[in-house]
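Novice: Next up: the structures, one after another.
Laboratory data are not the source of any read-out in this text; all were calculated from the coordinates shown. What you are looking at is a predicted structure, and each value in this text was computed from that prediction instead of being measured. Cβ atoms are built from the backbone, for glycine too; each structure is taken alone.
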Structure I
Amino acid sequence: MLPDIENLLKLQEVDKEIRRLQDEIAEFPKRVAAIELKLAGTKTQLEKAQTAVKADEAARRKHDTTISDLRGKISKYRDQSLDVKTNEQYKALLHEIQFAEKEIAATEDKILELMVNADSRDKEVKAAQAEAKAETAEIEKEKDQARQRTAEDEKLLAEQRAKRDQLRTGVKEDLLRQYERVSKFRGSGISEVRNQKCMACQVMLRPQTYNEIRSGQQIVFCDSCQRVLYFNAADELVDQKPLMHRPRRHHPKIDSPQAWYYRENFGDTGEVYLCLTNAKGQSSRRVYEIHTGRQIGDILVREGNYRQAFPEDITGAIRLSGDWSEDELDTWGEEAPMVVLDALHADLEAAQYEMKTRASAAPEPAAAPASTTQAAS
């Protein structure tokens, strides 16, 4: 294995660890927020209980004031009753006194009810205070543990970054740029090859490319995902599963308003993916180079559906599974995303495998019967 490949493998492991640590550190504020959220419910219960106690106390004070006012009125009415001159006036004052006494009795009942509830209110407050105290202590402990873990992660992150800087010096600059560019978009920049397949994007390699990788004499990139490829003989696996055990491929609907096709030869470009779309009585065609995703030429629009408008493109092409909205297609600009290419590559491989399987399973045509002359001879 080339030294550059060995260093890239070590670099990729360090990069993965750096991303893991960065993600974990970034999660710290969320962890703290989740921890504090646990306490918020208990605090709400405590505040609710305390508010209820205060409300009862305020209600009791209001009732006490009401009783005091009523007793003042009764005293006033009794003083007035001494000066009345008619029975009607006396009866009226007596009625007011009786009404006030009933109001006092009803208000005293309300005060008694509040006094009965006061015990349960006090118990609720004390229970909520105890729970809040215990939970606060537990939460502070959890927050301290989270802070310690984050501090450890930051220390490890600094060590991994230093290790990464050291490993980068052991890789050629142009190869390092390719690795980092692909890693930025795909999460990894180097991939193992097994059984003539890139294990990252699962696309089959050309025999010549596969042999170059196995020789270990030069740097080779995957035509599909652009990752650096390497071969490890110890990991080489031979697929022993019967062909019928392979998962069945999903076939696109025949009347779908959008269709993707693979053409082995398209003008001077070679292998391409075609995207044909129907919309409002017209059809459009987009052409993408299969390895880079680069759009070839402009979008071609014709009248009618794509089967009528582009028969020359469909004939001899392999239908693939693909369905992206017009808005998504427009956002791609002049280059299809790698994730789209990966999906089309995988389906193309499945389609070719399916065609090969059907061909091998088809019965051989019966031999033509020999003529009488041939039989006789």
Structure II
Amino acid sequence: MPILKQKRGRQRWMGRVRIGTDERSKWFPDDSRRSEKAAIEWEVRERARLKEKTPSACVAALEWATKYLAYAQGQHQEKTCREKRATFARLMQSGMVDPDGPVDEILPANALRYLETQRSERSGYAANKDRKNLAVAWKWGTRFVPGFPLGPNPWLIAPRMSEERSPRYVPPASDFWAVMDHLAASEDIADRQDWIMLLTLLHTAGRRSEIFNLKLFDVTGNQIRLWTRKREGGDLEENWIPLTPTLKQALGDWIKIRPVKSEHVFSILRCAKGMPEFYGRPFTNRQHFMSRICKRAGVKPFGFHAIRHLSASVLWNEGIDIKDVQLILRHMSQATTERYLHRLGLLHPTGARIGEALERGGKVIQLPSAADG
């Protein structure tokens, strides 16, 4: 796109085109709309001429996207892959990137314009998720795609967009136990399984997919093993965490009485009409389950991941050391745990430590009032 710059004491439009290492520019008479339009038309003609004159050895943007998404399909869970596919679809349809053009035409200015558009049309948070996905894809391209530019990553040069986030919803413990009481009152074996599944979520702070994929050999002694792909590269990693006595007893009883003898601890026991073939298979998704059960229990709806929030909240409010909270949440660094708790409205990453230090010192600091200047 043309840029407005000062030359010889006045503002003038300048058209600029770069294809690979070949760059051309042209000044136009003034800062009028007519000059801007002429600069745009010149850029279109010059870009087409340079492409025809010097075919780029650089990979096309669409080819980069296709190769990365094919790689991601084998590395990440389907939810993550859908997010990445949607990100690339938005980028290719934005008009700011030529899908058939070389990927080295994606400059930091293009990246910034795209992210600003996403912030305006969606939100700053959504724009930053796209920025993260595209930055990771660009880094992968520099490593594994022949002809990929090796210069700076434009998605990391482009600044993060401002966000307005409210604390994540943490359901009251009373609401969680109202749901549990509703399930416990039923004599249906499927409701019994759901009760134990939710208890497992609470006692492990596990993610939905981790509990859905829990197998018999992951429950042993006084430990339970959860498998996660929430690491860079998408590798499947194991984490052993303590098995509480309550959960140990509940899982042990369930494994003895469950009607499906599968390697998975939890299996589908209710099938939609006309789909009996799903009986006994492991869960992959339970889209409306939590909203239905919350409605029946008469509480504000919350999802599976909100139970993880509740677990973190209970641990923190009980005075558990942040290093032990980190162990249960299975974060790689304490800083991640601090950010997590902060987003739940439970602590400020640095303020908590300052407050603890002041309390240990036994002193109260009087802050100045507005009247004191």
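Novice: Given a value of 4.9 for distance in nm of label points 7 Å out along Cα→Cβ at positions 66 and 250, point me to the structure among I, II it was derived from.
Specialist: Only structure II yields this read-out.
Novice: Suppose Rg and Dmax of the Cα atoms in Å works out to 41.9, 160; of I, II, which structure was it derived from?
Specialist: Going label by label, the one that fits is I.
Novice: A value of 3.6 was derived for distance in nm of label points 7 Å out along Cα→Cβ at positions 138 and 218; which structure in I, II was it taken from?
Specialist: For distance in nm of label points 7 Å out along Cα→Cβ at positions 138 and 218, the value 3.6 is produced by structure II.
Novice: Could you figure out which one of I, II the value -16000 for helix-only ellipticity at 222 nm (-39500 (n - 2.57) for each DSSP H run of 4 or more, over all residues; to 500) was computed from?
Specialist: The structure behind it is II.
Novice: By the measure Rg/Rh (Cα atoms, Kirkwood Rh), for residues 210-345 alone, tell me the structure among I, II with the highest figure.
Specialist: Max of Rg/Rh (Cα atoms, Kirkwood Rh), for residues 210-345 alone: I.
Novice: When distance in nm of label points 7 Å out along Cα→Cβ at positions 18 and 42 is computed for each of I, II, which one produces 1.8?
Specialist: Label of the source structure: II.
Novice: Okay, next question. Can you tell which of I, II yields 16.2 when Kirkwood radius over Cα pairs in Å, for residues 34-169 alone is derived from it?
Specialist: It must be structure II, since only it matches.
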